[in-house]
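K.L.:
Take a look at these structures.
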Structure P
């Protein structure tokens with residue numbers, strides 16, 4: 001699989017920081033490895049899911065079930081409480097995801 005540039009189906013997002021948004025249940029993910037990109041986990045909308053926001057606006061969305069959405073948030077929150085980072089791997093075509101402990105363990109991401 002190749003990394004997405006906003007056009008492909010598969011991409012990784014090394015989460016090095018996250019903040020809540022103005023809306024309850026919506027969390028913004030940021031990465032020092034990919035500062036030009038952000039991701040949002042929305043666990044409160046009718047269509048819950050994760051959105052990858054690319055610099056040129058070719059965004060990708062993956063619908064999540066409520067328990068999946070909360071699992072991602074709770075796991076990232078737990079790891080960060082112990083000063084760990086995370087890597088969110090999403091295959092938009094296959095409609096699946098994986099969460100890996102450690103942003104530096106993201107496939108195809110080089111540490112800075």
Structure Q
């Protein structure tokens with residue numbers, strides 16, 4: 001799994017939940033690192049929409065083209081007050097878009113389905 005999450009607190013929440021299920025997580029905090037991480041063909045990519053260094057809306061198409069034969073499931077999240085950004089992510093082609101709180105709640109179930 002690839003986590004494009006520069007926020008250390010939320011990133012540790014994701015890696016902790018993944019570790020409990022034996023899932024290896026690679027953290028990427030820049031656009032370049034996200035695209036390099038996608039070359040390893042992760043099953044899931046989680047993107048923090050509040051991370052401008054990643055260019056989250058712009059990177060989703062590139063994530064799909066890096067591994068076009070088997071594109072990863074790409075999910076995004078942002079603060080619940082960022083309705084405009086959440087809507088932009090849906091329009092950009094993310095498979096699933098969550099508020100930060102909803103993702104935190106759903107994370108164990110989502111990871112168990114990998």
Structure R
């Protein structure tokens with residue numbers, strides 16, 4: 001298991017544990033996620049790339065790992081993820097380069113896992 005997969009699993013466990021403590025909040029959050037995840041004008045894949053870009057710009061490592069994994073599962077390519085990182089750098093400056101590398105590592109690890 002790669003570090004990114006391990007971090008992803010820890011994040012999901014943590015969210016389940018948090019949900020046991022504040023079920024209404026996590027149920028509401030999950031409802032928002034389900035509503036947004038539908039293909040509409042924007043595809044689910046595009047929305048995951050947007051979420052990844054925001055995650056990098058706001059420097060949320062758990063979000064980066066989660067949205068990288070989800071974007072890949074919806075068919076995002078390495079090139080699309082790299083371009084998303086580029087947009088994040090434009091919007092978030094140098095710190096986005098640092099956090100963008102975390103997305104690249106996660107992408108590579110998730111792709112390795114999938115082989």
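K.L.:
Where does the value -14500 come from, among P, Q, R, when helix-only ellipticity at 222 nm (-39500 (n - 2.57) for each DSSP H run of 4 or more, over all residues; to 500) is the thing being computed?
P.N.:
Derived from Q, not from the others.
K.L.:
If distance in nm of label points 7 Å out along Cα→Cβ at positions 50 and 74 computes to 0.9, which of P, Q, R did it come from?
P.N.:
Corresponding structure: R.
Values in this text are rule-based calculations from the coordinates and carry no lab data. It should be emphasised that the depicted structure is a prediction, and the values quoted were computed from it without experimental measurement. Cβ atoms are built from the backbone, for glycine too; each structure is taken alone.
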